[in-house]
Structure P
Amino acid sequence: MSPQDTAGISRILAIETSCDDTSVAIVSGDGFVEACVSADQNLVHAPFGGVVPEIASRNHTLHLLPLIDQTLKNLNLSWHQIDGIAVTSRPGLIGSLLVGVITAKTLAQAFGKPLVGVNHLEGHILAPLLKDASYQPPIGFQFPFLSLAVSGGHTSLYYVQAPHQYQILGSTRDDAAGEAFDKFGQMLGLGFPGGVHVDRYARTGDPHKYHFPRSFLGEDSLDFSFSGLKSSASRLVQSMAADELLQNRESLCASFQESIVDVLIAKLDLAYRKLNSKLPLKSVSITGGVSANSRLRAAAESWSAGKKLVLAVPPLRYCTDNAAMIGGVGLRKLREGDFDSSNPQWVSLSPKAAWLPEDFQTGLVP
């Protein structure tokens with residue numbers, strides 16, 4: 001298939017298996033999500049307090065093909081009505097990625113479909129642009145925009161000039177925000193994943209009862225560090241008796257959550273001020289699993305309103321790892337002819353645990 005042929009691509013199937021969520025989506029038009037079906041593995045990983053890579057990849061092999069069949073049946077679609085396939089190829093757990101990529105390559109070869117690999121982080125960055133029957137991007141949200149992508153594995157700030165043109169402004173030096181949330185939830189025995197439980201208990205707690213450190217890494221840094229916060233929380237929890245922990249669970253969660261949100265909003269504000277001094281910005285987004293946090297959403301809405309910025313935060317279904325965001329990016333890339341027709345990507349595409357240097361630029365916009 002030539003690049004000219006790909007201009008007519010109107011509907012693709014997308015696959016996401018970068019960590020422990022297996023997800024399949026059908027995306028069409030200008031990023032309209034016709035369906036997105038996912039299977040999580042929370043119950044099988046809960047006894048270990050975190051994702052076990054081997055278990056994750058094994059469960060992807062059980063879930064993926066049934067999810068693909070279910071998604072096509074739900075929409076009454078055949079493979080003749082699918083114009084291409086997109087799959088997460090990086091970054092992520094290599095065993096999990098391998099399941100998705102091999103499945104996508106096999107399907108692309110079997111049905112003669114063009115295939116494109118998608119960077120998982122790019123999926124998060126462009127997730128606010130997705131549309132469905134009950135969601136569309138906020139009026140006025142446009143390129144270029146500032147993006148905060150915050151999840152269990154990544155916490156980064158990007159300047160998004162246009163699709164596929166991203167500059168990393170800052171990223172985590174150690175633990176990501178989502179990992180810190182999950183570990184704190186584990187310390188309190190709240191269950192896995194911990195972040196959602198911390199958010200729930202924090203809603204009725206006092207965010208000022210306990211003081212947790214805020215690591216800013218210098219007044220001019222746009223990088224993140226949450227390892228010190230995690231260590232401080234661990235020391236506090238170990239110093240408290242079981243009944244004291246139970247009685248103060250809500251306020252512990254609220255105070256811990258507030259420390260993370262303070263840092264995220266402060267870094268977002270610093271990035272905005274640095275960028276806006278060089279080129280005016282009108283839009284900002286927050287994406288990734290932690291963008292589902294209710295306190296972060298409220299703080300971001302207040303901050304953006306004060307700056308008169310258009311804020312885009314995807315609905316919860318597009319915050320966590322999902323195939324819809326992979327389909328949104330994949331549809332753009334396939335329409336642009338982003339694959340080698342002489343050496344089809346069902347042959348050459350391979351999973352990678354890290355993103356590639358050409359995926360992003362680094363440093364502040366000159």
Structure Q
Amino acid sequence: MGRALIFQGAGQPFEIVRYREPEPRGAEVLVRVTCCTLCRSDLHTHAGRRVEPTPLVLGHEIIGRIEAFGPSASRCDARGQAASVGARVTWSVTVGCGDCFFCRENLPQKCERLYKYGHKRREVDRPLGGGLADHIVLVPGTFWLLVPDEIADRVAAPANCATATAAAMLRSSDAWRVASGEKKTTRRTVLVLGAGVLGVTACALARSSGVETVIACDVSPAAVDRARSFGATHGVLADQATEGVQEATQGRGADVVLELAGTSASVAMALRLVRIGGVVVLAGTVTPTAAVAFDPEMVVRRMLTIRGVHNYAPGDLEAALAFLAGPGRLLPFASLVGDVFPLEEAERAFACAHANPGVRVAVIP
């Protein structure tokens with residue numbers, strides 16, 4: 001018998017339900033979960049800061065091993081690599097239909113009929129849609145990939161959220177293409193606002209891709225110091241950000257600002273510290289927050305580009321795994337996952353995660 005942890009709503013205790021191991025149907029793939037890390041969005045839902053349809057199985061930063069293929073499921077991952085029972089896999093947190101307006105516009109993560117792991121209400125025909133369970137069923141159309149042996153479970157689990165989202169932000173900002181010489185511009189300074197798990201990952205991706213100056217900014221001195229071990233060339237505290245960024249950029253401001261703190265004050269700071277002609281990418285505000293004063297003349301005269309990143313495209317997950325199996329192996333990514341709890345101690349796991357926002361907490365079924 002398998003177990004699944006059911007979330008009924010903020011302030012309510014989790015319920016463990018037992019089920020018979022399902023047989024995958026059609027193009028489904030059955031995966032045994034080996035590790036699920038608790039993302040900040042899981043914590044927001046658990047605390048009631050955001051609302052998801054309940055009951056549901058939370059958890060979307062997942063790593064697992066294939067246990068069975070449906071009769072029409074592909075035996076190859078999204079890259080065409082052959083896979084068999086027992087293979088270690090991860091997958092995109094979202095599944096698009098491939099046919100709606102947004103899927104045709106190359107935005108499958110905003111599909112009109114989106115399926116999102118760890119966020120969908122538990123239905124009778126799809127009871128295993130989150131990582132806080134012994135098993136999960138990958139629905140048809142899921143972009144899944146074999147995980148290279150070089151990546152440990154606790155490093156691989158956050159890849160399909162934190163690492164892939166950081167990759168999406170850098171892609172959206174054009175910082176990668178600039179660093180590799182594909183575009184003749186001067187975007188060689190990246191400012192990362194918020195040095196949590198996602199922020200230090202963004203520092204690492206930017207620096208490893210050739211960005212010359214990576215500035216990490218946070219309210220916590222410890223977070224700023226940690227960012228240096230992930231590739232940040234400069235670190236500044238939030239209350240000294242203006243002076244620090246001006247000094248690091250010869251007074252121009254940052255070429256690219258990645259906002260990950262998720263506060264209106266941080267968004268305002270991003271607009272203030274980006275240079276003329278620069279790019280601001282927002283991804284931290286995943287719950288409602290206070291409005292930010294917006295001066296359109298400032299945007300026009302400074303020729304700014306402002307973009308939002310929510311979820312990510314499947315290709316960003318592929319880039320994330322390639323990074324973790326390559327240059328990321330030299331960085332202390334395992335240190336970003338702290339305490340580990342069994343499934344039956346989920347209440348303690350969430351309490352620990354709420355109390356330690358700078359690291360992930362892992363649940364091992």
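Here distance in nm of label points 7 Å out along Cα→Cβ at positions 113 and 337 was calculated and came to 3.4; which of the structures P, Q was it taken from?
Attributed to the structure labelled Q.
Looking at structures P, Q, which one was Cα extents along the principal axes in Å, for residues 65-200 alone calculated from, given that it came out as 48, 39, 31?
That value comes from structure P.
Hey, helix-only ellipticity at 222 nm (-39500 (n - 2.57) for each DSSP H run of 4 or more, over all residues; to 500) derived from one of P, Q reads -7500; which structure?
Q
Suppose you compute relative contact order in percent (Cα under 8 Å, 6 or more apart) for every structure in P, Q: which one lands on 17? Each step should come with its number before you reach the end.
Working: P: 27; Q: 17.
Label of the originating structure: Q.
If mean count of other Cβ atoms within 10 Å over residues 129-136 is calculated from each of P, Q, which structure is the one that comes out at 15.2?
P
Rule-based calculations on the coordinates, nothing more; no lab input. Note that the structure is a prediction, hence the values are computed from the model and not measured. Cβ atoms are built from the backbone, for glycine too; each structure is taken alone.
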